[in-house]
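These notes open a run of structures that come right after.
No lab work stands behind these numbers, since they all come straight from the coordinates. Keep in mind it's a predicted model, so treat the numbers as computed, not measured. Cβ atoms are built from the backbone, for glycine too; each structure is taken alone.
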Structure 1
C-alpha cells in the first residue's frame, strides 16, 4: 500500500536537545489522522519537518511516493501540502480577502492564472470557512481569534492542498467555536483533502480522527484508533492521566 504521507526514521535535534528520534508515521488518503502527546513531545517539530520549515537530521519523508525530505517549503506547498500554525500568522494591515488571495496567487496553486479567478476562489473559501461577506474587506487585525483561525484555514485551502497539516487549530476557542471547527474539518475531509491534526483536547481527537499517533520525548509510543489509544495504559500514564479512565467507555 502506498501511503499519501510516509515518515521513516525521522530524527531532529536542536543543539543538544533531541526533539525527535527515529519516528515513523504514515497518513492514508482521505483520513483524518491525529498527532498527540505532552508539551515538548515533538508534535509541532514533526509538522515543521513535513512542511519543509525544518530540515531533517536523518530519516526520509515521502509524499505520494516521492521523497520530499530535502525540498524547500515553497516546493512542498506546490506538491500539495499546506500547514496552519499554533500562533495565527497573517498580514494584519491587509484585508481578509487579500490574506486569502496570497494563498491563491502565490501559494503553489498553478490552476489559478488570473487575478479575477483568485478573487472568486478566495470569496468562495471565506464563505466555506464561515467568514461573513461584510468582513471580507476589513483589515484582519480587526477580527477575533476564531475568525483569524478561519482565515488562516482559508489561506491554506487556497493553495489547493492534498494534505492539510493543522497545528492546534482549535486552541483558544470556546466549546461552541470548537464544535463548528470540528464540523468544518470534516467537511474539508469530505471534499477529498487528507488531514493531519495536532490537538490536545481529547474530546476533539476522539470525535474527529480515524487514527492517532502518540509522541513522548520525541519518540512514537503508541498508534491506533482513538478508542485503542484511550485504553492504552502507557498513554494513560504518560499523557491522559488516570482520571481519563472515567470517560473512556
Structure 2
C-alpha cells in the first residue's frame, strides 16, 4: 500500500522517471533534487549562474529576451487568457517575467505561456510547466516541480515538493517536502507542515502498525483532486487519498486517510 499509483492516477505523468521503482510514496522526496539536476542539465538556459533580477518586465521567446516592443493582454494564464503581442502579431510559447521577479541559478526551466509576477523569488533546481502562474511574492526555494496549469500563489512558499498538473495554492500557503496531486486546491493559509516539534524521523501509524519513513522532513501527500479549507494545517506525515476534503481551520493528525474522506 501507499505506492504512488494509490494517490496519483497518471503515475507521475511527465516525471514518471522520478517515481519509477518507488514502493512507498514518500521515497520520492529525497530523489527530487537529483532528478531535477539530471533533467535540467540537458535543457539550454538563458539565465546566468549567479541569478537574475528583472528590473523591467521582459518576455522570453525563442531563446530571446524581449525588453521592448511587446504588449500584454492580461488574464488567467492557466485558462489561456493571458496573451503576448509583438510587432503586430500574437506570439506563441512565450514566458512573461514581470519587473521585480528574481531567478537564482541556471537550473530553472519555465514552460510556455507561464507568467512570473513581481516579487516572485525562484531558486534552482526548479522545473515549472506551461500555462502556470507564479504569483506576486511567491518563494520557490529549490527542488520544486510545478506542472502545467498550476498556481503557486501570493506569498506562498514551496520547497522540495511536487505539484501535479492543475494543482493550485493561491494564497499564503506553505508546501514543504510534499506531493500535491492533480487538480488539488489548497485554500488560503493552508500549511503542509514538514518538521516535528520533538525531532526524529517522521513515522506513519495506521491500523496498529508503524512505518519509519527515514525522513526527518516530510510534509504531506495529497492524492488527485484533494481540497483543503482556509487556514487548515496537516501535521508531518499526513497521507490523503484522492478526493479528500479538509474543512477550514482543521488540524490534521499524521496518518493515512482513505479516498473521499471528509476531515473537519
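Quick check: 129 is what I get for volume of the Cα convex hull per residue in Å³, calculated from one of 1, 2. Which structure matches?
1
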Among the shown structures 1, 2, from which was the value 0.95 of Rg/Rh (Cα atoms, Kirkwood Rh), for residues 56-127 alone calculated?
-> 2
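One of 1, 2 was used to calculate helix-only ellipticity at 222 nm (-39500 (n - 2.57) for each DSSP H run of 4 or more, over all residues; to 500), giving -10000; which?
That value comes from structure 1.
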Origin of the derived value 2.4 (distance in nm of label points 7 Å out along Cα→Cβ at positions 120 and 160; candidates 1, 2) | 2
Which of the displayed structures (1, 2) returns the greatest value of FRET efficiency 1/(1 + (r/R0)^6) of positions 72 and 144 (r between Cβ atoms, R0 = 41 Å, to 0.05) on calculation?
-> 2
For FRET efficiency 1/(1 + (r/R0)^6) of positions 40 and 216 (r between Cβ atoms, R0 = 25 Å, to 0.05) computed as 1.00, the structure of 1, 2 it came from | 1
A value of 2.9 was computed for distance in nm of label points 7 Å out along Cα→Cβ at positions 8 and 192; which of 1, 2 is the source structure?
-> 1
Between structures 1, 2, where is relative contact order in percent (Cα under 8 Å, 6 or more apart) highest?
-> 1
